[in-house]
Structure 1
């Protein structure tokens, strides 16, 4: 990670690691109780650093799903 992990980043990481299936951004947002902008920023940072994986589903500004590197998805 680029710097020390803050509470929001740690919470996101714990939630994603504990999940047995990919989570939508909205599900993480409800669990962490922060604004969507903060959540997306942290998720993208975690993805860029290789801690989690993410994928946009749907067209245009579709929904993003996020999962742990440890989770094996269908065609991963």
Structure 2
């Protein structure tokens, strides 16, 4: 895989922008959590320094789904 195709897959500007929007939404919806907590919850022990942008985007989206499922089950994540 060439560097350009690698960058296009893993470091896409649209993916980065979407990740920032999801992080912003999570921070607004869960103001009791620090940004670091949200990132650590999303990455679940993975090396945050070395995580690729597309992997972080997927992790943040999965965290959003998980928190939404908590709420659907009647567990208010904002109070946990």
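Values in this text are rule-based calculations from the coordinates and carry no lab data. This one's a predicted model, so the numbers in the text were calculated from it and none came from an experiment. Cβ atoms are built from the backbone, for glycine too; each structure is taken alone.
When distance in nm of label points 7 Å out along Cα→Cβ at positions 8 and 40 is computed for each of 1, 2, which one produces 1.3? Of the structures listed, the value fits 1.
The maximum of distance in nm of label points 7 Å out along Cα→Cβ at positions 32 and 64 over structures 1, 2, that is, the highest value, falls on 2. Looking at Kirkwood radius over Cα pairs in Å for structures 1, 2, the greatest value goes to 2. Given that helix-only ellipticity at 222 nm (-39500 (n - 2.57) for each DSSP H run of 4 or more, over all residues; to 500), derived from a single structure, equals -21500, which label among 1, 2 identifies that structure? Matching structure: 2.
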